[in-house]
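Given below, in the form of structure tokens, are the structures.
Throughout, read-outs are computed from the coordinates displayed, never taken from laboratory work. All values derive from a computational prediction rather than experimental measurement. Cβ atoms are built from the backbone, for glycine too; each structure is taken alone.
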Structure 1
Amino acid sequence: MNEKKAVHAIINGRVQGVFFRMETRRAAERFGVNGWVRNRPDGTVEAVFEGESEKVDQIVDWCKKGPSAASVSGMEILEIAFTGKFEDFSIRY
């Protein structure tokens, strides 16, 4: 049985206006991870990822670089309780 995991992430750097949310959704769908992503007023991007532990780690690794136009300067990752309440991956506004 695959272990489930959830993380809350804050991504810092040039991450708004570079299609970060859209590309994160595409990557999450590719990796089979559920949750959401959104821009924050302070210029960071916030996301919650849920799924198989290995796949969550893959999307977190992807976020450390992001899409080609992004410049990620750091990430805050907090492991949170897995809820299983997300049925897909969405962009929040």
Structure 2
Amino acid sequence: MSPVVIILWIICGIICAIIHKNKGYSPVTGFLWGFLFFAIGLIVVLLEKTKEEHDMEMAEKKGLSMGQWLAIFLGVGILGIIIFFVVMSNL
């Protein structure tokens, strides 16, 4: 892999970290968005609402947030995989 590509990934990660921090979120998460997903991460961070807007929206809305739904989905999926392998190992 070219050093230029790695430098561009790091620069995109730093830009996303700064934007994410200014919106009230963790700069580490912003850096990971930019570093791992490059242009898609930059778009996600730019389109994301500020922390205050998100908190006010969630206070008005009754229900689960997207992050909570994702955690439930991943938890059920991991549990299903564990059960599958336990059942298959007993056959």
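For which of 1, 2 does helix-only ellipticity at 222 nm (-39500 (n - 2.57) for each DSSP H run of 4 or more, over all residues; to 500), calculated from the coordinates, equal -7500?
Of the options listed, only 1 reproduces it.
Tell me which of 1, 2 gives 1.9 when you compute distance in nm of label points 7 Å out along Cα→Cβ at positions 14 and 46.
2
So if we calculate distance in nm of label points 7 Å out along Cα→Cβ at positions 6 and 62 for every structure here (1, 2), which label has the highest result?
Across 1, 2, distance in nm of label points 7 Å out along Cα→Cβ at positions 6 and 62 peaks for 2.
Of the structures labelled 1, 2, which one yields 45 when relative contact order in percent (Cα under 8 Å, 6 or more apart) is computed from its coordinates?
Considering all the candidates, the number was obtained from 1.
When Cα extents along the principal axes in Å, for residues 30-77 alone is calculated, the result is 30, 20, 18; to which of the structures 1, 2 does this value belong?
Of the structures listed, the value fits 1.
Suppose you compute percent of Cα pairs over 24 Å apart for every structure in 1, 2: which one lands on 11?
1
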